[in-house]
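There are structures below to look over.
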Structure P
Amino acid sequence: MDATHSLLGAYGLTDAQHRLLSADAPLAELQERCGGDLPGTLAIPELLALVQQARAMGLRIARAFSAFDGDAEVSGFARIHPLGEAEGGGCEVLVENWQRSPVTPPSSRDFAERLDAIDRATAEVTARLDARQRLQVLSARAADAAALQAAALAAPGQVWSELVELTGIAHQQPLHWRLLDGASCRFAGSQRHWRVRLIPLGPDPQAPAGFELLLIAEEPLDESAPPSPETPDASPARLVGTALTPVLRQPVARIIANAETIRARLAGPLREEYSDYAGTIASAGQHLAAMLDDLADLEVVETPGFTTAKEPVDLADAARRAAGILGVRAQNRETVLVVEGERGAAVATAEFRRVLQILINLIGNAIAYAPAASTVTITALASHGEGRVAVTVADEGPGVTPEQAERIFDKFERLGRDSDGGRDGGSGLGLYISRRLAEAMGGTLTVGAAPGGGALFTLELPSN
């Protein structure tokens, strides 16, 4: 059908068991195309929900509705009139302005963006590459990818494909990125098969400014049994960090991916409110995944004897990388990220991966809790006392009071942010973990007032 077809309306009658007893031709046809019979249980989910709602409230309701009949989208304005018990206890259903329209398939660009979003949700290894496919930063959420992350940290700047074994590709690396996107690979430490996604960054996909690398496991991780609660180290936090966190990662990732599929309407047209519900499920899943990461980090930093690597860390470079990673999140809130400080001027002795983790947490908090369309300034300071360098993160939010400053780094402390404007306050572990990491590197993490108002977080570290 090439054009929209419109009818004046369609009438139907249901009983107290939500069976469609009789219906005009358009409604009867939709019932059958949705897998139902006439008479039979109302098989049109959107109309069934309205009938159930009208009967539960005992009130007439009138609402726009749309449904997918397998080939096209049907829409109209539904009026539901619940009948009394003397009349059978069902409902009269009248759909006015009945229209049947061909489904417009999403553009190739929209479809590709939706697939990218799903792959980002399920990827257990993520990385940023430069234009020559050299690693800038790599983060692994999977336990069997820890060796890959360590190898990337030990040799920064190498081409990413040198760390993995590409399946079925024997040509000299690096290949053109389009030949690697979708390839299969294996790497040391993991028995699973992985799919490669390379997403170009920048306005020109023919000459990308860099790449987002995603490694997506084709199979779930086969985890060993969790430790017995009777073992000496089986504290609740350790049980969650060691046993439950890796076990939960895969199902949570699948929940996020499925919710994103529904939200993006990849399986077909869907009412707006159901798409919104799916978006809420995806957001909740992402929040749960972040909490699992925090619990795993909590176990690490509270392990007796925990230490960090000692290497030269250019704080200006780390600040720019953290700002780049959070660039999309900042754009969504119309927030401007300003990075100040010359490269090579503020070099600390610390662990780059941990410094980056702290900065991502501080900048992410600034984006989330400062007003939209504001500015977050990240500054690398070449001198912050004798033998010390620092990097600061300043926002334009309401700031913190002296009383809040005393508690803000406490474990599970959120300072009421979980009810702030409907935003999720997280686990309350991010700043606690960040301070423990700073102290493990011989530094400090403090908070004060920014010159123009707002909060000013300062990460101070030993200079190189």
Structure Q
Amino acid sequence: MNSQPRFAHLALVATLSFILSACGGGSSSSSGSSGSGSSSSAVSVTAPAPTTVSSGNPLSFVGHASSSAGAITSMYWQITTLTLGANPVTAVANSSCTSTQADATGSGVSCTLQLTPPALLTADNTYQLSFYATDAKGNTSNTSTSLKVLQSASSTSNPVVTVGANASVTSGDTVPLTCSATAGTTEASGVTFSYQWAVNDAAGLTLNLINSTSASSSFVAPVVTQATTVKLQCRVTDSNQKTGTAIQTITINPIVLPTAVPISGSGGNILPGATQTLDGTPSKLYDANGKVTTGTIYYLWRYTSASPSTAAPITVINPNSAIASVVFPSVVTTPTTYTFTLYASSSPIDSTNLSSSSVKQYPVVFYVSALPPIFVTVNNPIQQVTSGATVYLVASSTTSSTTSTPIYYSWIQTSGQTTVSLVNYNAQSTGFIAPSLTPGTKPLTFTFQVCASYESPAPCPGVASSSSNVLVVVSP
């Protein structure tokens, strides 16, 4: 009794299988990570094996497709960037397979993708190249391969670095080090450079570099008993992360006359308004044999320069003493570098830095950080009052970090049908009496601006200040 339904079920399954086969059903896309695709459908696709290149030469990738169910009717390549932030490949051609090549046997067809690695690379970049094919009956399949482009393939070559000429100096001299760089190729025009000086060969001496992260650096030649050659390297890195180096060679000669060599441990990072000591007591007096001897050392401290150059000069207190001092500005809105110079000699030094004996110098650099930005707000930015009322304008301010430097305020009227008189306009809070209006007249509108600054009086508006606005509507 149950055999008839079972035969009916098998017949239905066989019929459905025949229909799916005739319509191309049951095919599926596939991907081969090795570059050779495999598929359970009638379409078979292959792509080249994963490729790694270290040059920017044009590349070609050949995808091949064939089908046991009919001719291949469409093919295309798809490029996916796998490295975050990588530049795309360039000169991409035939990705839609408008140009194809049929096999000699007629069993398949090929599509050649052409591309060129990006001109500028800041790291190794990886791309996925996927190849898709479809036959006349709608069967599809795909495969993929990978392209890894090493950073060395960038068309930007290393920057060309030039340093100052090799020099011969005497123990105790301040030795300038200069470095410059140009981009390696025209493709790198407009790049920026960062500099780093380092001791390449100290010949057993201790060399303390000053401003070692600038294009211009220096050091004081240590005392030697025989001519000694040291090598300093300037390393330049451009904004494409390409580097170049060059070496400046300095020969240090012994002292031939009694000489005072200035030394100071002063300098470093400080805050605005700081009082700093300029200490030259580590300085030493050497005899003609280069040995430390006793005697009087004469000193002169001088302010040399500041960067940016718009910074005001700083007065040195007790400039003719081994220990002097300076007071830095309390309001510094831009990071500023201040340089002072210590002169030392075994004879008195005049106001032009001259002496009857040899005069040596030592630079001391201070880096003054900028005060944190000010953020000013008003307590009631939109006010509506009646004529004759007392209007209060109150501001408050914050900074990104704690500072003991006081903040100053300034209020100005920026618009209005008439001018009102602000009370204590240079205070955090100000106010005025609203003008009298006749009933039935139009309301009056006034706007005010408050500025907060470390400078007194606060510029409003001005550089290095923060501002906020208030709207006041006066009704009859």
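Laboratory data are not the source of any read-out in this text; all were calculated from the coordinates shown. For clarity, every value in this text was computed on a predicted model and none was experimentally measured. Cβ atoms are built from the backbone, for glycine too; each structure is taken alone.
Could you figure out which one of P, Q the value -1500 for helix-only ellipticity at 222 nm (-39500 (n - 2.57) for each DSSP H run of 4 or more, over all residues; to 500) was computed from? Computing helix-only ellipticity at 222 nm (-39500 (n - 2.57) for each DSSP H run of 4 or more, over all residues; to 500) on every structure in P, Q gives -1500 only for Q.
P, Q: which one has distance in nm of label points 7 Å out along Cα→Cβ at positions 261 and 357, as calculated, at 1.5? Don't skip to the end; give the middle numbers.
Numbers: P: 3.3; Q: 1.5.
The read-out comes from structure Q.
Cα Rg over 2.2 N^0.38 Å computed as 1.21: which structure among P, Q? Value 1.21 for Cα Rg over 2.2 N^0.38 Å corresponds to P out of P, Q.
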